[in-house]
Structure I
Amino acid sequence: MELRQLKYYAKAAETLNFSDAAKSLNIAQSSLSQQIKQLEEELGTQLFIRNNHNMRLTEAGEAMLPFAMRTIHEAEACACRIHDLQKLLTGTLNIGVTHSFNPILTESVISFMKMYPGIKLNVVYKQMNELMDLLSKHEIDFVLAFRPIKPLPDVESHILFQNSLSAIVAKDHPLAARDKVTVSELEKYNLALPSKGLQARNAFDSITSSYNNFKIRIELNEVNTLLKLVRQTSLVTVLAEDSIYDVRDVKAVPIDFPDNQMAGCVHILKSAYRKHSMQEFIRILTESIAVKRLQNNWI
């Protein structure tokens, strides 16, 4: 039994489609089929049931999957340990980021690339639930996102800074002169809200369940576009305060509501090996001007 065969089997089990699995692995479908056939022959059992319409795992295939995944992850962790021990700062660091963290990330990315030119950064922007799924599959090394409303049992969340959920408006908007705004006052304005599922929207919905008179004109899952709309119109959006870091011509007005805090966090799997490159990136991020400024605002 070879590690390569286990990786092929795991990808086929994930996609339940040999063609899709082969494309993902960047190999020919015939090579994938051959390796899985050899694995089945060595084990003396069938792992997949295939017909003209679909494919599924056999009972043996289901039972084997968690052991295969554990073996793959441990092999990858072993390679990372050896590289770190030898100070071979090479390889890839995979970072998952929600869109709200984009404004504070650029400074750290530039600093890291200058310090560690041998390491490739792979930065993935998605919604938090998608990123946590990738984290659980060991496809990314850590996630930068706000703390979820409900703790995740297999994830450690380390706080970088605290933020207020805020109404974001153009600098010439009537609300821009305010220190705070109530939820009921937001009912007076046309809103451009982040799409449901995004963290700022989840936080907003959790504090406004008793309000139903909002004038929502548009919903978007892209923060930069929301900010452009706010700058050029009288629309109001709702985002975490850090979303406008280094963005001109807009103002964040905290929403006046008890416990209106969003904790910006680094999320790491409890069971995962902590790459040296990951620890260095988090150190650089923690010491960045952007994060220091947010920490000072919190204090």
Structure II
Amino acid sequence: MGGRKGNELPSPPTAIDPMQIESLKLFCDLSETESFTKTAQINQITQSAVSQQMGSLERHFKTLLIERSKKRFRLTQEGRLLYDYSKQIIQTYDSLNNRLQEIKEIVSGTIRLSTIYSVGLHELPPYIKAYLKQHPTVNVHVEYRRSNQVYEDVLGNLVDIGLVAYPSKESRLSVESICDDRLVLICHPDRVSPEKQSLTLKEINGERFIGFEPDIPTRKGVDRILNDHDVQVSMVMEFDNIETVKRAVEINAGVSIVPQSTVTQEVAMKTLVQLEIEDGIFYRPLAVIYRKNKVLSPAMKQFVEILKTV
């Protein structure tokens, strides 16, 4: 009498509580960043809220998950176990949500993007504009960073996607090439005759040169080009972004080699002269990077695809 009838289905399992998933996600973010501040930043909540959620998890599981110490962040054995299982749960949950969105052809949500200055300022804007025209409900949040910081942002899960030049191989990252930037030499208009459109690298041997700082990949790429052609320049200024490099060339402090896309406005205004390099066509490779275990939402996938059409 109290049993189930022959054709009666068992009761469905309890529905997944999104708040529980969110708590597990916070715990994973905290485990990976080892920082309450960064975890709060990623999830756009207060640091106090992160601490409260961690306390709730510890009360729920009746065990200590994080060893509190001013010197360093460390998970307990139980915390490491919870992290491993939580990561699987979140990835499965994200995959389910993304698959459902794909079936319903829904493209929405937020894309967190970290990009080097030159790409973010000069190449990215028209693609964001085109993308948002197609998908107005998507929110694209852009951070402008140095190259090493873009890698840190992606690996630390502070952002979903990174845009870098001369991409480095990293076992934890997926790297997808998007385009190549042609490199050109720039100088002050007074340095060359109006009809001059190109030059050989030997012509800048011994010239005052404005470069990027030594740790920036584009600087390393330019150095390789100069070394391969036995050209020595006098490095008089070094900067960490393309805008200050251009301003130094505009005041005739020296010449530089930069991506062509970054100087179109100055060339049009005739504050800079762009010269082709006769020794060959040199490019700066660009790429999208994201974590290998990252479940890309439909919005993120389509954003990557539009970047690859560059």
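Please treat every number below as a calculation from the coordinates, not as lab data. Owing to the predicted nature of the structure, the values given are computational and were not obtained by experimental measurement. Cβ atoms are built from the backbone, for glycine too; each structure is taken alone.
Can you say which of I, II returns 5.7 when distance in nm of label points 7 Å out along Cα→Cβ at positions 20 and 228 is computed? Label of the source structure: II.
Check the numbers for distance in nm of label points 7 Å out along Cα→Cβ at positions 60 and 196 across I, II and tell me which is largest. Before the final figure, lay out each step's value.
Values: I: 4.5; II: 6.8.
Of structures I, II, the maximum of distance in nm of label points 7 Å out along Cα→Cβ at positions 60 and 196 occurs in II.
Once distance in nm of label points 7 Å out along Cα→Cβ at positions 68 and 260 is calculated for every structure in I, II, which label goes with the largest value? Provide the component values of the computation, followed by the final result.
On the way: I: 5.1; II: 6.0.
When distance in nm of label points 7 Å out along Cα→Cβ at positions 68 and 260 is computed for each of I, II, structure II gives the biggest number.
To which of I, II does the computed value 0.55 (FRET efficiency 1/(1 + (r/R0)^6) of positions 124 and 204 (r between Cβ atoms, R0 = 25 Å, to 0.05)) belong? Corresponding structure: I.
A value of 5.2 for distance in nm of label points 7 Å out along Cα→Cβ at positions 52 and 212, calculated from one of I, II, originates in structure I.
A value of 11.6 was derived for mean count of other Cβ atoms within 10 Å over residues 148-155; which structure in I, II was it taken from? That value comes from structure I. Source structure of the calculated read-out (percent of Cα pairs over 15 Å apart, for residues 132-171 alone, 47) within I, II: II.
Computing Rg/Rh (Cα atoms, Kirkwood Rh) gives 1.06 for which of I, II? So the calculation was done on I.
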